[in-house]
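Q: Dropping the structures in below, format is structure tokens.
Taken together, the values in this text are just the output of simple stated rules run on the coordinates, not laboratory data. Just so it is clear, the structure is predicted and the values come from calculations on it, not from any experiment. Cβ atoms are built from the backbone, for glycine too; each structure is taken alone.
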Structure I
Amino acid sequence: MKVKVKITGTENLSYYGVPSGTVVEEDLERYVAAVVASEIGNAPPEACKAQAVASRSFVYRYILKNKEIPDGSSAQVFRIKRYSDSYKVCIQAAEATKGQILTYGGNVADTYFCNANGGQTVSSKEKWGGDRPYLVSKPDPWDAATKKARSGHGVGMSQTGAKYAAQNGVSYQEILSFYFPGTSLTTLTEKEEATGMISLAKFLNGCKRNASRIKGYKLGCNGSNGLSDCVGYVMGSLELEGQKWNGTHGSNYAARYRTRNLHKVTSASQLKLGELVYKHNEPGTKAWQESFPHNTYKNHSDKNDYYHIGVVTSVKPLEISHCSGGGMHYDKNLNKWDFAGECSLVDYGSGTVPAVTPNEQTASDNAVTGPGKAHVDVPDDTTVNIRSAMSTSSKVLVKANEGTEVNVLSVSGSWAKVEYSFNKTGTGYVMSKFISADSTIDVPNDTTVNVRAKASIGSSKLTTLPEGNKVKVLSKSGEWSKIEYSEPKKGTGYVMSKYLRKG
């Protein structure tokens, strides 16, 4: 398995003989050993092993995304010249833990680490936002015993605490369990290597293409011969669009290793386009006892038996595509589909999937309540109808795109009378929930909020906006809002919705 490393460090540039910014490929285990030597050095063996697992887990997230990892402290420090006999204990630690990573709920864990935490770990939610149940705040007696001041962000594993614990007979498994509670130690194989990601639009297109060629059900087939099983439908859909599924064939494997953010579903409103969905047997039930592959997943934290898989190919109206029995089926109701998550081989943030005009009965939190300037607030690549009267059966005068500016003249019930000047000029009626007034950045005085390229705290930062800055909300998705801003430069990006207020 290979790691793509972006080389900028002086030592690495000298070793590889390449210009700064060049991306080189390194063997995963050689990379891990060099990182352990660079990050924790010749520490006690069990501490080095804990560091090896944490560092391997950290870089594996990049591998899954087919993304290069920086060689500096913005990710984890990699100095290839430390892969030498001078750091033999680090090389041995990588070899002793070869292929081991930490997972939580079947997904690769965010294994952050720092030099020292001052005797108290910091939760990821407190530091960066976003709740990770295994990155919590709690007393750290190992770090506290060294009386060393906090050095670094304090989240996850303290290298100082790990060294102290190892010196006092604590195993690397116990060290990892303390700093990342609830995670499971999982072994990678070459079969599980991802080969990059495809866009959501391509995945959905692959699902449509594969469904058209499937005529019947047969275990282990992906539709290439007109036959498929449930996971074969997903595998074949990916392969038709150039994405190779390298891994075990089966719904249990898919749920644990090919699904991100696997979560319980109780309502169809919790599903999103392109998610993988599962039916499952509860641990301890008769069906679970008869079918759960205990030997394969006996060490996994998730003990559910995922026995069937499908894809959400439409949200409104709901459509879950899956292969079973005589061939393809399209469920219109949730029924027994009770778990869902994102396919790890699909980039749900790249590209735009065209959608239909929004249902005029769908609720919105951004509805205008009175006269003034506003803009159309619907999902990207969709439109909303501006009508001649306050009725969904009245004549459509014009269709307004997402972000279009209008002047609200009055609001009556669920309808707003607006003045528009795109394509042609006129007045008409639009459901008020589809238009939104401008918003204001709402953060403490003398602070700023980051505007990011994508709806993720791991995405690149485009700019920062101060408290009180006016922005236009283009759309909302979960805890993020897509905004248009004009200061200090004009552009669009994403901010967390909790930092916005109307007006």
Structure II
Amino acid sequence: MLRLTSIFSVILMTGASLAGCGEEDPAADESNVSEEASVEAECVAFQTEHEDDEVFAGKVDVDCGPAFHHYAAKIETRAPAAGETVRIANFNVYHLGDDQGRYKNYDTLAEMMNGWDVVSAVELMTPNSESVRHNRVVRQQAEVGQVDEKVRIIIPGYLELLKSLMKKDPSWSLVMTPIPLQEPGASHAELTGFYYRKSRVQLVESELCGEEACVASIEALQDANGLNRDQQPQIARRPFAAGFKAGTFDFSLVGVHIRFRAPESGTAPFQGVDRLTAFRLLETQIVANWIGHELRDARDKDVVWAGDFNVEFTKMSTVGTFTPGGEPREEVTYEASWNQALAGFDGAKVFVTREATSLSTSGLVSNYDHLIYSPTLTKECITEQEAHAFNFTNAETMPSYAEFLSGDGVDKYAEAFVAEQAACHTFKGGGRIKRVEPCLTADALADVKSTIMGIADKAGRGEFSVHTPLVSDHIPVLVECKLPTSDDD
């Protein structure tokens, strides 16, 4: 049986570009075929290749359906009782599984997420082209009976994170998009996934999908926004939705990563903001209209919308700052624009509105990550501790991570990282009988060692910039929802 491992994404991610939003390339679906096929291939292969893995073996049911992929722990759900809370979070996990995220500490991510019950994760990356080629050759060699213990299958980053979570709690599961979602002009495609603790939360039918999970279809977005079939919704990455039930609380979770770039042409109907922000708000409006449209005749109207919106509610550069004359600056908000964007989702309110959630090299900056829901419809999520950011860079918030950074933890991590890179081998050469060689040349391995050791040195000096390569350039946002005595829908 083939062995599974992670090599921390040793090679560059490549991906096809799409045409500008609003002028979608008719061949866009074709341009993503290889990446879509790679996601499908890894899902199908997982069903047999995990059998000798101590974490996954016999513990996961896999469904590689067309609407979603589901990696479900073989554990029954024990419904939490009324009065308990279910903890829902959103986390942009920063290039999880590609070259830009190659130095990520999966154990730190898993330790953080293990404090919650359902996590909407964006920036899960498709398997990169080199790992796809590597895995294809390994599988071909296995078919002709050539197996070498040095050569291992490379599992995608989203499954590496699932594995790290299952080491902490074997009930962790993952439901995710089966297709790549690529922003026009970007060099990479992304996936969206919901990691959930199956011992407390179960996957159920979503009112937004008509089944357990779905990527919003182009047709559904057109219908919700009054567009004709020949009018493409101006949206970079379509939203992903799934239904969950925790005790008496059932809800749909929507995950989005709103565009980073503006389209090359066109306008967006938002006044008083720059052009890029206007298009981000327009994309938000398109999704809000879709949610509202699908909920019109729905039995259950509980929806929690989570994401990296790339739009601030409060402009953080005006919070707690002063003019040259020493006067406090008046805080600037985009509340009016948000109200316009969310009008189609009845009663929707933005949460996490005055906390910085993205990282620069020197500190926390923009207020980009939010949770959105209707306090009237989703009463369960109005608690004493409303939605807030989880600042893992603060030692009091996550002391174990602070200890990892301040002690010799990063040094040991760097050494182990380099050792695993060096242990990676692949088949090379023509014909059926191929030779086994290291995945990285000596020079490439030296570059990797230099970079990871440099990160360790920066951690030792207490530099803030280490958080992005080791964890993410965003901090999570979360809310605790109190379970009612009976379903209120």
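Q: From I, II, which structure was distance in nm of label points 7 Å out along Cα→Cβ at positions 72 and 376 = 3.5 calculated on? List each step's numbers first, then the result.
A: On the way: I: 4.4; II: 3.5.
The value was obtained from structure II.
Q: Given 64, 55, 52 as the derived value for Cα extents along the principal axes in Å, which of the supplied structures I, II does it correspond to? Write out the running numbers ahead of the final one.
A: Details: I: 79, 63, 47; II: 64, 55, 52.
The read-out comes from structure II.
Q: If you don't mind, there's one more thing I want to ask. So if we calculate relative contact order in percent (Cα under 8 Å, 6 or more apart) for every structure here (I, II), which label has the highest result?
A: Looking at the calculated values, the largest one is II.
Q: Upon calculation of helix-only ellipticity at 222 nm (-39500 (n - 2.57) for each DSSP H run of 4 or more, over all residues; to 500) from the atomic coordinates, which of the structures I, II produces -6500? Intermediate results must be reported in sequence, preceding the final value.
A: Details: I: -6500; II: -8500.
Traced to structure I.
Q: A value of 1.9 was computed for distance in nm of label points 7 Å out along Cα→Cβ at positions 224 and 304; which of I, II is the source structure?
A: Numbers: I: 3.1; II: 1.9.
Only one of I, II returns 1.9 for distance in nm of label points 7 Å out along Cα→Cβ at positions 224 and 304, namely II.
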